[in-house]
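Derivation of every value follows stated rules applied to the coordinates shown; laboratory data play no part. No experiment lies behind these values; they were computed from the predicted model shown. Cβ atoms are built from the backbone, for glycine too; each structure is taken alone.
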Structure P
Amino acid sequence: MVGDGKEVRVSVALASYNGARYIREQIDSILCQLGEADELIVSDDGSSDGTEEILLEYQEADSRVHFSRGPGKGVKKNVEHALSLASGAYIFLADQDDIWEPGKVSRMLEALKGDAHLAIHDARVFEGEESGRFFMESFFEFRDAGPGVLKNIVKNSYIGCCMAFRREVLDIALPIPDDIEMHDQWIGVLSDHAYGNSVFLREPLLRYRRHGANQSAMRRYGLARMVRNRVVFLWRFFGRIAHIRQKK
């Protein structure tokens, strides 16, 4: 997407919706870590709070920022839309209200050297506006994070805002099924199955902002919903594996 014929190394895919309150801080923390040939793609899913105007302002000021209107079909499809526009060799997922720590991009690219296809890092969690006061020092500890297909189907520890992966992962992960619970679990488990070399960095490279609109990652669902989510995930997972094998 970047002009002048330069090959894009890093694409950051950010799905936004009514994020005007915090999105400037997040975008600033991302752009200062990107090279001139990298890109930040933001798919906005019909915000009504001024988010679109903020994004157009950034796009006008910085050629690395690319604004697109999302499909209006919810978070998973908005994420999918942002990912479909990414042209980089390495893809980073980002939420609209977190803050990237300095050095996140370079550290994750280092982790993806060799045969690693996906990397995920730890995060510290804060509430609302208090970006320097953490009530949770390790999201990994909270989720008992680690690699493994079965482990992450039973109890997911993939969180999109902490993930980066090679472009090849998109080939097996898109499209994202409508009826699964979480796109990040889908991407992480499929990558683990296909390549088996996900890297878990025990470093908090992100300040994860918790507030009323985004607390799903911290919530424990009831048994019935947990069973339903896993059954649907397994159905879609094995279906995708069969599809991948047919293409080979």
Structure Q
Amino acid sequence: MIPGTLCDGRLFDRQARRLRSQVQVVRVDWQHLQQAADPIDVLLRRLPPRFSLAGFSLGGLWAVQLMARAPERVERLALIASNAEASSRRVARRSARLWRLWRTRGPAAVARVCKPAYFHQHRSRQQHARLVKEMALATSTRVAKAQFDWAGHRPDGLQVLARTSAPTLLISGALDRLCPRALQQRMLAAAPTAQWAELPRCGHFLPLEAPARLTRLLVSWLAERSPVSLENILDHT
């Protein structure tokens, strides 16, 4: 699994523990990738010839671009609380605002501003506030800038989904304010063979807010593979 903005592999602890009994788990490190001029190319060189991709939020957008670069190598694709939209003026302005906030007040301020949109349940927001803050603090300034810049200028991924023949699973929260139902439906329209699972009473941070339900979906997604294929869930440590 590829984590989202200002996140690391701790986000996927519950899923990784369960999936290790089923597949080899490869953890992607944003910190190392962002040192390269072409991080997607670096990641493709490190991965085995065939793999599956599961990306959360910004990680899902990255997964789509990995698919665009090497479609013949991707066996399955799971987009968790994500979308495939190209950047827009609104998205670019939001990314620029968050980067300015990072520079002037630091990562904890960014996490605090974003947190209300991350969780639907107040209890989950309180329960995971510390982890969200710690992951933001662990993100280097260089990586944060690269993430904000890429999010604000990202290419269109809907055409990539329209061309893919890989089994695709969309997982979203019914009350996600960042990647709402309309964006999931646009991906379904682009890739009619994709499957969509919408989790009720959930917001954006599905790996934390609905860890068991998300894990079950991913286990089923991987269990449907060909017995001779090599599957990898990409996680950041």
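Comparison across structures P, Q (criterion: mean projected area of the Cα convex hull in nm²) gives the highest value for P.
With helix-only ellipticity at 222 nm (-39500 (n - 2.57) for each DSSP H run of 4 or more, over all residues; to 500) derived from the coordinates and found to be -11000, which of P, Q does the value describe? Among P, Q, the structure yielding -11000 for helix-only ellipticity at 222 nm (-39500 (n - 2.57) for each DSSP H run of 4 or more, over all residues; to 500) is P.
Give the label, chosen from P, Q, of the structure having the highest value of distance in nm of label points 7 Å out along Cα→Cβ at positions 54 and 78.
When distance in nm of label points 7 Å out along Cα→Cβ at positions 54 and 78 is computed for each of P, Q, structure P gives the biggest number.
With distance in nm of label points 7 Å out along Cα→Cβ at positions 70 and 126 computed over the structures P, Q, the top value is the one for Q, the highest of the group. Out of P, Q, which structure matches 1.4 when distance in nm of label points 7 Å out along Cα→Cβ at positions 30 and 46 is calculated? Of the options listed, only Q reproduces it. Among candidates P, Q, the computation of Cα extents along the principal axes in Å, for residues 134-197 alone that gave 39, 26, 19 used structure Q.
Can you tell which of P, Q yields 34 when relative contact order in percent (Cα under 8 Å, 6 or more apart) is derived from it? For relative contact order in percent (Cα under 8 Å, 6 or more apart), the value 34 is produced by structure Q. Taking Cα Rg over 2.2 N^0.38 Å, for residues 14-117 alone as the criterion, the top-ranked structure out of P, Q is Q, with the highest value.
When distance in nm of label points 7 Å out along Cα→Cβ at positions 94 and 190 is computed across structures P, Q, the figure 2.3 traces back to P.
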